[in-house]
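FYI, it's all coordinate maths here, none of it is from the lab. In this text, all values refer to a predicted model and were calculated from it rather than measured experimentally. Cβ atoms are built from the backbone, for glycine too; each structure is taken alone.
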Structure I
Amino acid sequence: MMSHQIVSSERLQHMFTALQGVHEATILDITTAYNYSESESEDIVRAYHALVSEVPSHLGASQVPLQRVGIVGASSVPTALWPYLIISEAIGVPVKVKVRAEDVRSLSALAEIIRHAFRTPITPQYTTGGLPWDVRVEAGDVLLGAGFWDDCDRILVFGSDATVDIYRQCFPTPSRVIGFGHVESLLLVDLANVSTDLRWMTDFLSFRHIGCLAPRLVVPADNCAHSDLADVMLRKLNGLVIPDIARAITLRQEFHARTVARLPAWLSTDGMWLITSDESVAMTHIPGHLQIVPPGAVFKSKCSFGAFSAPAMNACDSPLVSQLQTRATWNCQWGMAQFPSMHWCNSGIPIVAALSSLAPSDD
């Protein structure tokens, strides 16, 4: 175990060389065994290789790994918690995790991938259900009063802003809880490129548009009519999502409510995508719901922004791109919104930094 030892850049390079060596076919076999669909498995392969493509900055002399980390949050999109679990394994930090029961398969799949990467587990003892992490699936916040988190130096909380607030109130020490609440991601578009460069579709289609980095705000870089933009985007996206009755009902209800209120709204023929035109940013959790908003609305919004996905830099106004980039924590070109590397600064916090602390002074 390497807790409270500096992890050298050489060791991280060695670990990531092993992680990068896991073959695509192996990951597909593992995810298929855990009942992920073919498209989900392909998304996982791409996301995993994006995460391990770059070795994160090593822990310098001013930082040491924590003794134990707690993680709270849903993992419906496998990569949500994966970056932190991968790094914790690489630097030897034990982890406690609380997720929904249906998300345990995501953790199990990652554990299998790590086993293949290192041939033998790098964590000395596997705990819950053969996993390298102490995983709990209790509903609600019952673990808060059970002392489960007492030995965790830091607790990473993924979820709604309300969930983050609950943990911050329970553990008032500022450095104890790092919260990753609700974020909105943006897609910058211009009508000509939407029609000819289809990489933007990957940002919506990956993980069925349920991930926290999936763009839900569409920001026009030109003066195109919103109705024309919505028509092109819906025609391109139509028929590419596995039919989902619950999603279709939710989107149709929203479409009907806006139609009655005489608000701009367009629904795809397959019912899987709804585009609305709004003058201000309104947070939405509905998969398939996209909002076309003017740049000014983004600048005025107090929302936290996740990914900012743009076409080739010469396709849009550079000052606009620069201004939007300053608001997002993951900047990329079309098609990569949900595939960050380990250099991603989630909510402005580097992944490695979330799993380390400043070394105590020698004074």
Structure II
Amino acid sequence: MVIKLLAAVLLGASILGGTWVWRRWEANPEGVIPLPYKLPALRERLVVDAPLLIVGDRMGARLALFKEEFSEALSKGLSKPLKIHSLARPFEGLHRTLRQLEAMPKWPRVVLYQGGSEEMHESKFFTREIPRIQRNFSDYADDRRQTAMMVWPPLSRLLYRPLVRVVLPAEPPEKSVVPKSDAEYQARLAIAFRLYEMELLRLVELARSRKSLLILTTVPVNIDVPPRRTCANAGSPAIAGEVAAVRELIRAQDYKAAYTRSQKLNAATLANAEVLYLHGQVARRSGQNAEALDNLRRAAAFDCVAWRATDVSNGVIRKVAREEGVMLFDFDRMVTADWGRNTTFYDTIYPQNLYYQRAVGHLATVLRRVLQL
């Protein structure tokens, strides 16, 4: 009787265990990165007949407008100019760039990535799935598990928790998705940056496997443009009253008093984009340029609308380049070096043309040396 009971228990456990394994295996796609979305496969493989490829979003598309100058500087002394091809386009998040690159049978010698300004344009995961996404991200960060999945990728189907994944369309939408609340926006932003970092690591991995030179670039941020909205949990009627008082002092051109008052207000608030921007402007008018620059960068980062690149997204790019030993062109720092001394931006998003000309000239000089042209 005891033997039969034990056999029944073991059989039940085997059935439950087998069911658990089968459900996970069916629910999870194979892949080291726990992606919370699905993208349809490209209909055909891409062939790029050029030694240099520019990829990215609207910022990469803008850079590609200067590919003739880039090619000319890169081809000095050569019998014919080197071709430069671009796949960059507006609304092209890194997840879509990766889909194109993964479908490319042969990579060019150099891939230049200029993106990161539209990563939250699409809704790539469900807010309700964030707890499971976070647990999967923790599993991904475990070196032992990550190594095991790299050795045998199908293991990912068992290790990660099943998700309800967003099924993305073949083409990105023209209008961006707006979260229902500021709290939801902040929760999604944290996940979006972590996902962006993992996608950048995937880009590095792909470039190495295809023996292509990858160049990561930061995105210039126009810190003179005010944030579009301050998150609700960072404001209050008392803060609004102090902001109004500082603005009144600015109108009266009493910058000394405005600086003192805005400095105190800034120290008493946390992550308030409007206060940070206001204090940055006052500090600039008071001759405190380093303090102004720091606060204006933070104001852009704490904007409650994700409509551009920030120092946070650039920080992710710098981190991946540093830790992975990838070539980095810090376009943002090149432009920021002229802040306060020159009109650095053409509009709210794009730097003046002269900075793109400087950028392609600098990149051409470096590449000629690296590629021994």
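Out of I, II, choose the structure whose coordinates give FRET efficiency 1/(1 + (r/R0)^6) of positions 179 and 355 (r between Cβ atoms, R0 = 25 Å, to 0.05) equal to 0.95 when calculated.
The read-out was computed on structure I.
If percent of Cα pairs over 16 Å apart, for residues 187-306 alone comes out at 59 when worked out from the coordinates, which of I, II was used?
Source structure: I.
Suppose mean count of other Cβ atoms within 10 Å over residues 203-210 works out to 22.0; of I, II, which structure was it derived from?
Among I, II, the structure yielding 22.0 for mean count of other Cβ atoms within 10 Å over residues 203-210 is I.
Tell me which of I, II gives -16500 when you compute helix-only ellipticity at 222 nm (-39500 (n - 2.57) for each DSSP H run of 4 or more, over all residues; to 500).
II
Which of I, II yields 36, 22, 21 for semi-axes √(5λ) of the Cα gyration tensor in Å, as computed?
I
Cα extents along the principal axes in Å, for residues 51-106 alone was computed and gave 38, 26, 8; which structure, I, II, did it come from?
The read-out was computed on structure II.
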